[in-house]
1. Which of the displayed structures (I, II) returns the greatest value of volume of the Cα convex hull per residue in Å³, for residues 26-73 alone on calculation?
2. Determine which structure produced the value -5000 for helix-only ellipticity at 222 nm (-39500 (n - 2.57) for each DSSP H run of 4 or more, over all residues; to 500), calculated from the coordinates; the candidates are I, II.
3. With relative contact order in percent (Cα under 8 Å, 6 or more apart) as the yardstick, tell me which of I, II scores highest.
4. I have 36, 32, 24 for Cα extents along the principal axes in Å, calculated from one of the structures I, II. Which structure is it?
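No lab work stands behind these numbers, since they all come straight from the coordinates. In this text the structure is predicted, and so the values were computed from the model without any measurement.
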Structure I
Amino acid sequence: MRTLTLGEIRRIGIEVYSTLGNDFDIDSAEYEVVDSRQEVIASGEPRIEDKKITMLFNTLEFGPGLFYLNIKYDIMDETLKARIQVKVVE
């Protein structure tokens, strides 16, 4: 879980690696920010830099509470998903 303070704008995301040590490219990715009621409150295309997938999380857009950043990404013929829990406190 990531804990952010209201007013912060932070880049959050994941770094992807191969458990077999194989080289790969991340072909595409998308994200959703979901609130505690499971409602999508933001979505878009994240930044892909080499093996990192990140998005800019502006706490002022969402306010205090518990959120989930859902990331879906494609590597070759596979689609993978990751979920990060984000808590915004005052």
Structure II
Amino acid sequence: MELSYVDLLGDRERHKVDATVTTDHPASSYGIPVVVLADGEALDVQSWLILLYRVERATPEELDALRMALSPYAEPVLADNAVIETEAES
């Protein structure tokens, strides 16, 4: 899955980053998935909201897992040109 965020403390530009949603991370508990960035750090809901994260590319299954990871505080925001991949495209 590919996400993007606005670097508010740096250049104030939107940057893309790879991420996964998993329950196999120390930040996950009780089977609730977490968003894990490419550097291995978990993304918390506050950062999702403050840094204006949005989905650039994901599968329907990744979107479902992301909804669970952000619930009940936030919903995934799709970029204007977001790509939702089907199995044939993956």
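1. When volume of the Cα convex hull per residue in Å³, for residues 26-73 alone is calculated for I, II, structure II comes out on top.
2. Value -5000 for helix-only ellipticity at 222 nm (-39500 (n - 2.57) for each DSSP H run of 4 or more, over all residues; to 500) corresponds to II out of I, II.
3. I
4. II
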